[in-house]
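Right after this note come the structures.
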Structure P
């Protein structure tokens, strides 16, 4: 065999090896793009921030027979536990940057806690936030306020309903709690107390305009001081419902179905029905922390006693 033949054979072997590598199976990527969605509302910019998801055993926690829940989930091509979004909403009014809810951080396990990374990926810095409005003091709405006992948003004033603050920031109430209930208090205190100590917490005591274009509306039911927030600009309106709903595959069609998380399901159901009816009548946009990301859309009547949720069409902000 000549030197030329040897060289040609080596080249062919090298080419065969390269082709083999090129056709090797690619590994699964197993990650998503940054979880933020941006749109406009009149002259405001709205950025939905995803904090991750949590699996909810909805057939166990909704107040109806499990068979009904599972049938509704099947119609939506879902099954229990439902991987449920945790979202927050960043409103840039042009003069104020306002964050509404703050995600769970580490309080709800490893599938949550992505809000801060998504916040930064969206182009903002934590120190730019002027105000933070909390719908209610459950861990998946306040956990992202702090990290390592430090305020994540150092220049922000945090505001939430006084009734919730009086309940969840009370040491005596925590002392009376047992089991997971005690942990709920501890998580809220850990998240809020750095702002309280810094003089950066202000309870909301009545329905009011908090900054131009954003109003609070007490509705209770889910927690004693639960608040929804109404955002309006240039004739356009967005109502952020907080935890008036958790399971879109069930509670739009059947708004009378309560959930175990409510402190007073009767009140929560009445408020949910009122909120859906108003949104369907007036056609404005709604959002909620546990709607599937990007968690914005419209409500329309289904011709009976229930409603349908119509998610927003994907569009670039203009």
Structure Q
């Protein structure tokens, strides 16, 4: 009989504790699983009541060199006094550790709450934080991590979904058509190579924590080379042009305390939103063999989800065809 187990199935509480204690810690309690699907992440307390986050990397996703570049970027940011969750280093200065086939890293826990995107102080603070990250990120390039590429990433996402098991014939035809149209439209959007810098890559609310308009940025697992606006556009959540313009003004005012922002990149917001929509459905498809995904996203295997996804892509095509009114001021 074929082995249908997943590598993370071996990650029992005892294995987690043994892995962390192999680094010189003693853990009086059991690990608490945090909300993470791409990797496995656990909250731990040691005998000195220090709270740690242990991150076990998904096997086969990143090379050791790519993970190390993530860590080196975080350490560079921490040395520049940018509030990020930097990896713990052992006496030899190592941040990436190995245990029984797993790769893991420890981070000091960052406590706090997610920012409120209706609060101007929070928007300003987030812009300032991301500006600090980019000021450091622009100093050098990644050598091994990915570069954001609209054409390549869209084609990869399309291919993943089209060979997946869930689309009906009707849906497959509709998805193939609309995704091909979007891919063609995105080929018109690009940026010069020198505009790509090291980015966080996934700046959504879940990766920002703090209090009193003072925030830290966590989880650089998707760090990559790309345009600066990639780390800003997900903060624009308002529903009206006036509110969107207000949000963007607050964010950029904070950002430009630390770094210059090229206004021309604002035209990339809808293309980048389109890419994220396509990649999210492809991510669900590609990860379905991981038992955590059917449990967390059972609706992804339902016909209704794919009908809604195709409608969302149709709406996004319309957004790409229009120049948003709220960008006129920029």
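Each value in this text was obtained by applying a stated rule to the coordinates, not by laboratory testing. Every value quoted in this text rests on a predicted model; they were computed, and no experiment measured them. Cβ atoms are built from the backbone, for glycine too; each structure is taken alone.
Identify the structure, out of P, Q, from whose coordinates helix-only ellipticity at 222 nm (-39500 (n - 2.57) for each DSSP H run of 4 or more, over all residues; to 500) was calculated to give -13000.
Q
To test your reading of the models, identify which of P, Q gives 1.8 for distance in nm of label points 7 Å out along Cα→Cβ at positions 192 and 264 when calculated.
Matching structure: P.
Name the one structure among P, Q that volume of the Cα convex hull per residue in Å³ of 208 was derived from.
Corresponding structure: P.
From which structure (P, Q) was mean count of other Cβ atoms within 10 Å over residues 96-103 calculated, if the value obtained is 14.6?
Only structure Q yields this read-out.
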